[in-house]
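Asks: Please go over the structures that come below.
The numbers here are math on the coordinates, done by the rules we state, and not lab data. It should be emphasised that the depicted structure is a prediction, and the values quoted were computed from it without experimental measurement. Cβ atoms are built from the backbone, for glycine too; each structure is taken alone.
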Structure 1
Amino acid sequence: MADYLFDTTVFVDYHRGDPAAKHLVERLIEGSISASYCALTLAELWIGISTIHAEELRRREEMEYKAAFTLMESAPISNEDAKLAGTWLGKLDENARKELFADAIIGSVASRRGEVVCTRNKEHFEQFSVQVETY
């Protein structure tokens, strides 16, 4: 298990040059923290990559993400994670369910693994039973 499970926001903000996200990734590179990622994060990032029309920019962003993933542990989604996320989402209204679906899955994976979700969107995760930190 890792110290943190990085939410999609960490990767997006790092790519955009956010100093706090860069510092977090630097800590990962130097080995002062360990981190994992959820397959759902891959899907969210590749949705963004697929919308980039310039081939060179698309390849550069994809390589940047792949490099970060080599330093991290993959955190698979289990059936129990899916059930827990569904339980959390079942208590919310329909709009919140749609908005928070990915966050509930990511949060349930982190909860099972005993990892802290690292995200810019702390408020998305606070309504679930998960440890969360912003960067």
Structure 2
Amino acid sequence: MNQEARHRVYGTPMSEWIARVPNEMPRDAVGLWQIVPAGRRGFGLDGADLVDFVRRCLHALVEHGAKPVIGGGGTNYEWIYQPQYGQSNSEIVENVIAEWLASGGGDTDPGGLWFALPEMYQQKIRR
């Protein structure tokens, strides 16, 4: 019998963890820098298993309407949509995975790629 992996600290089953990844999106974007370490350190994954975990998390985000963004910085911090990853959910996920792997597949920086709902990156900043 193959038992589902559980988070090393919280004991959460992996499928439940992945299903919860989009829960933060109504309040904030979700960064790749959060996902990769959750798989690597939280679940003890590496290689193809880590890639599969990241892919599943990204699919959970885009299936809930998120798109890839980067932070605009400054005092009026805003998210900037990154359309170069593609249009379809699968295309976005696979292009993000390819870029991550091409950069070495390591933990990413908080200043890198995030995923946000359209209302977060389309909102106008009031000055």
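Asks: Assuming -11000 is helix-only ellipticity at 222 nm (-39500 (n - 2.57) for each DSSP H run of 4 or more, over all residues; to 500) as calculated from a single structure, say which of 1, 2 it is.
Replies: On the way: 1: -19500; 2: -11000.
Structure 2 accounts for this read-out.
Asks: Could you figure out which one of 1, 2 the value 26, 16, 14 for semi-axes √(5λ) of the Cα gyration tensor in Å was computed from?
Replies: On the way: 1: 24, 18, 13; 2: 26, 16, 14.
Answer for the origin of the read-out: 2.
Asks: Something else now. I have 19.6 for mean count of other Cβ atoms within 10 Å over residues 9-16, calculated from one of the structures 1, 2. Which structure is it?
Replies: Computed on structure 1.
Asks: Now a separate question. In terms of FRET efficiency 1/(1 + (r/R0)^6) of positions 17 and 89 (r between Cβ atoms, R0 = 25 Å, to 0.05), which of structures 1, 2 is highest?
Replies: Details: 1: 0.15; 2: 0.80.
Of structures 1, 2, the maximum of FRET efficiency 1/(1 + (r/R0)^6) of positions 17 and 89 (r between Cβ atoms, R0 = 25 Å, to 0.05) occurs in 2.
Asks: Computing mean count of other Cβ atoms within 10 Å over residues 65-72 for each of 1, 2, which one ends up highest? Working shown, then result.
Replies: Working: 1: 14.1; 2: 19.4.
Evaluating mean count of other Cβ atoms within 10 Å over residues 65-72 on every structure, the highest lands on 2.
Asks: For which of the structures 1, 2 does the calculation of distance in nm of label points 7 Å out along Cα→Cβ at positions 81 and 113 return 1.7?
Replies: On the way: 1: 0.7; 2: 1.7.
Attributed to the structure labelled 2.
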